[in-house]
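So, here's a batch of structures to check.
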Structure 1
Amino acid sequence: MPPDASDNPKRLRIDQLREEIGKHDHLYHKLSEPEISDFEYDILKKELEALEAELPQDQRKDSPTQSVGDDRLEAFEQYQHRQPMLSLDNTYNQEELFEFDQRLKRVLDREGPLDYVVEPKIDGVAVSLTYEDGVFVRAVTRGNGSEGDDVTQNVANIESIPRQLIGTDLPRWIEVRGEIFMRLEEFERLNQDRAAAGEALFANPRNLASGTVKMLDQVEARKRKLDIVLYGLGACEPQTFSKQSDFHQWLKDQSFPVVQMLESVSGIDQAWDSIQNLDTERINFDYATDGAVVKVDDIALQKEAGFTSKAPRWAIAYKFKAEEAETILGKITIQIGRTGKLTPVANLKPVQLAGTTVKRATLHNEDEIQRKDIREGDTVIIQKAGEIIPQVVRVLVEKRPADSLPFSFPALLDSMGIKAERIPGEAAWRILGDDNPVQVRRKIVHYASRQCMDIENLGTAVVDQLVTEGLIHDIADLYTLESGQLEPLEGFARKSAENLVNGIQASKTADLWRLIHGLGIPHVGAQGAKDLVQAFHALDRLSAASTEDLAAVHGVGNIMAESIHTFFAADKNKQLIDRLKAHGLKLEEERAETGEQPLSGKTVVLTGSLPSLSRGEATAMIEAAGGRASSSVSKKTDYVLAGESAGSKLDKARKLGIPILGEAEFLNLLS
């Protein structure tokens, strides 16, 4: 039995590190919302590895240092990699790089220089593409290294991926590995749209690419342009390549998008020179590059060297030092989100970093401020490291003013007159009440956004004017606006004023789910709104539903049910609904007069590729027939619509005895 951690400081530190690393793994792999840099994360893991080396072997097995992380989500089907898809060991200095070379020579029992290839390390989302008989059939994430999520539907949107390999002498099957990324211009375009809609900005291209790959909303995923670069060889049958450099040439011959720089070198000294060259050239690359990867070129030697439990022995990633700058942190202020969530922001003395002038940096949350002991007036080091929104890396305590005081989040809120509470179980705070001007603006912008009522020309700037001039105070006020009130405002003329008023009036006939989504009920997104409409059909029945009735709706859990019930129980929201009703908004779903629809109340799960229908088309047909398209199989599933290359969802459906439909049976059911 392991010793009590409370009596052993070293054991206590091990437990603390395991918990902290586990938290950061979840933020990075599951949520795509990392709070610390790769360098800070690697420092934590190295400290844990050193402490664990002193433990008995059986006490190390559940440690996060023994795994590659896990990006799998329950909503996706999982597929087994034919060859493990592991992460790479990292190094940050020349000495460790040369130690890697010496260690590898001992494993291979070689004395002379090894031939390596050096290529960029891309800051993207790892993916494996499978080709069978030359045809692209599947895209799978790294997952836990052994199996990953099937993300074929979203990855197939990337136009540069070859659908069919060329030539006659092709492998029966081959796994081609690479990274999905998002170009900076696409990232900025999407953030401009977010800003116009009053939504929080995406932090960086890598996180956004990761979130897009895992989106369940196929229509929304197609609106975001992803790119890919291929460089790695997984399983291949028969084995066709003898060298990594030969495989890279084959990728180019097959018109795969490949890394913009790959050098074949002899010995670690030449590899080091190549890394320095890559560091200089990477500013011209199409993707964010945070390091260089050094691989043994000879594939037979790769197999001889083998793998550890989490990484190949024949490759290593050299991480470039992140760009940093020193500056003074002035005031810490608060950014208020649409839902009232409060985010602390560091206001900095302007400083040049990565070619831009930085004036602000995110501080994430109260716990992050306390962990780094960040105070107003501190001299701090800020870093981008691929981040568009900079972050404070550390405080230069030796430069701290003598009269410095620890930062108090509650005291700041009190000084600003903000009444808020910490969200139970989270590090975030949320404002109490919803009459703050910032929240009012963001609620109206959300209501008017494409995802909700889709009111054209009612963006952030226009809403700011309307609220500032006192013309509107909430969403119901929109329907009282007249063109004569708008014409005196900046940017308006008679025609544009009339167009906006007409657009607002036209929104009265929007689908009921759009209105419910636009109300901004916490935890209710677009799909949740659709589920609620399908269950209750009218806003008055929804608002009168008990938490038990709400929780019984497929897709609505206890937390969402409580949130919905609380929203409609509030007097201010009852009055808002009454005013919307008085303005003539559509508060009831029109039902078909021809009796019950073929999929009324039924849940259908799609899996695999259908012969003629896209996933989006099939989903729309299910919803039009009164059904609900779900992403996971459970006892509540009524049908599974299965196509080619259906995987674990089909297996689970068979075990549960759920009816399985092919495309022809599905279409016959709807006819």
Structure 2
Amino acid sequence: MILSVVLILFVGLVAYLHYMQGLLNGLISVVLALIATAVAIAEYEPMATAVSGGKYNDQAQGVCLIALFALTYLIGRLIFDKLVPGNVRLPHLVDGIGGAVCGLIAGLMGTGIIAIGLQTMPFGLSIAGYARYPLAAERTAVVPGGDANSRQLDRQVIDEMKNMDFEKEQQGLLLPVDDTVVWFAKHLSNGGSLATDRPFESVHPDLIQELFAQRAGIEPGAKHTAMANDKVSQVEVVQVNVVGKLKRTVGEFESIWKDQPKGDLAADAGHRLITVTVTFKTDASDEDHIVRLGPGAVRVVTRTADGGWKNNFAIGTVQGGRAWMNRPDDFMFIDVSKEDRGANFLFEVDAGAVVEKSGSTPAPKAGAAAVTAGMAPETFIEVKRLAKISLEDVKVVVGPPPENPKYYPMRKAQFYKEPAKTPDQPTETARTETPTPTVIPQSIPDRGVERTTTPTPMPTPTPTAGGDNGWAEAPLEKPTVVAGAALPVAVNVGTADADAEVVTTAASGHITGKKFDILDVDTSSDAAAISELPKGGFAISELMAPAGKRLLQVKMDVKAGADPWAWAAAVGNFAVLDGAGAIVKPSGVVATVTKAGGPPKLLATYKAAGEVTSVPKVDGATATDIRFIYLLAADQKAKELQYQGKAGGVPLEK
């Protein structure tokens, strides 16, 4: 509101001054203002690119736009004042009203340029009370702490878009001076004085929309721009992929993103889902070597079915065969400290954006030869405003995008875990996992059968008599040691490598020496069924114990009458006391989860280099064969299993 009022006052002041100066002076101002607007709009981007490269990249476009307008107008004004030193006498009413009307037009052009220039600056979503799209009121959200042992945190959600769709609820200034300038530029470039082989609309289908989206997609204080031109290449495009229906995953707390989308993601009729694999170099990052951006800062410009042009903003990224959904104002973080890294940005575009190499027919269906597909002429991607890269000659593949950790953005702690490392294993960054932990069954390729590990029965111990050892309050009972380090079923990891990332439909994690050092299974996936997990030719069932450690599995049952999931939030309450007096917390949990009418699924989470203090509750399901996994010193036995740290627990190994 403040910006609107200031601009209206400025236009009024210009109109009043020209009312006082008369019609001739006003006509000169109108002509110069229109010429200056045309010059500024036509040349501000090339000029900004030419002067970019320093610490003022983020301000370059706005400064160049306003400076070009001001210089063109002032130089023209000086020339006309020299050539036409006098005035023309007209009736006072004609002179005054004509001058005011001319001043109004000149003021609209000048304030429009200022308004657009301000919107290119690295401000927040609202500029002096003006936002192109409605913003939600500030609110408090409760989120988990940095790890499972931390308290919940209260955080303020600010500058959040009320509606996450850029096609809805656009709003303008009270006096739409910015829209007026954009309309004028489009008119001139479409057969007018600014006409070229690329009309203005083919680069900026909706300039004010994209400026807002760019501010929405950049974290305050981060670099708002990146460059890709003949001199500097901070951003590169690897390839484009045409993908089909994808499973949805949301890597955000539900308290932050309310009403998260559910179910599979599929393109609407007449549209396609594509990914553009983009990498960033270290000079595109902030000082801490992190590239910060959101979907609003990444757009693909394509033709529409009616011959127009459209901004297609990223709707998320793809990894592990899943669509990780993001809102336009969600910030993503990409670590480029050790190598060029990026993401498989996901878009929904008109079907005509993907063509045959030899013509303009739709791209082939999945399974056809990938080399025949291409992107339509004049299609390009823009990343962080200054990096515009044509997609015409980029490799297009029909099928899933590259699966490589270098294309995985960093995730919040609950959705991202570092793999365990052996001394000779190189350090990697930004490894992500699916948000709902679970463990995976799998078949043995040479036998073609599912393998399970049978617990070695032991007498069910009873709590030590005398004193309160806490077990009367425990939600689980009957601890029994299970021999070995095998999962109840094997898990197909999708690769023959002995040391590799695990990214399958249901499982994620890492293997070292063909053993899991990290494992999570997504119980929401149909592929997490115990009958499905073993399927495939790369079955692994062993959990890895780090050097100097041995793995102990303790099976327990839900206590009769107790809340069947009370234990899920209290995994850390069950600790093993070893022979040396050390307390060992769980490093994993494995269980079988069954919903009424559904197949049994595997719930599992395991970290060879960390503790597991809780697992997600699976609503409407029951858990059986619950196993807690502990990593003890190799030379120590498990003396007893304690609950809530109270001595005199249940004896385990003699």
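Coordinate-derived values only; no laboratory data. Computed from a prediction, not measured in an experiment: that's the story for all the values here. Cβ atoms are built from the backbone, for glycine too; each structure is taken alone.
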For percent of Cα pairs over 49 Å apart, which structure out of 1, 2 has the highest calculated value? 2
Using helix-only ellipticity at 222 nm (-39500 (n - 2.57) for each DSSP H run of 4 or more, over all residues; to 500) as the calculated read-out, with -7000 as its value, let me know the right label among 1, 2. 2
Among 1, 2, considering only FRET efficiency 1/(1 + (r/R0)^6) of positions 86 and 326 (r between Cβ atoms, R0 = 30 Å, to 0.05), which has the greatest calculated value? 1
Suppose mean count of other Cβ atoms within 10 Å over residues 94-101 works out to 18.5; of 1, 2, which structure was it derived from? 2
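If you work out FRET efficiency 1/(1 + (r/R0)^6) of positions 190 and 566 (r between Cβ atoms, R0 = 30 Å, to 0.05) for 1, 2, which one comes out largest?
When FRET efficiency 1/(1 + (r/R0)^6) of positions 190 and 566 (r between Cβ atoms, R0 = 30 Å, to 0.05) is computed for each of 1, 2, structure 1 gives the biggest number.
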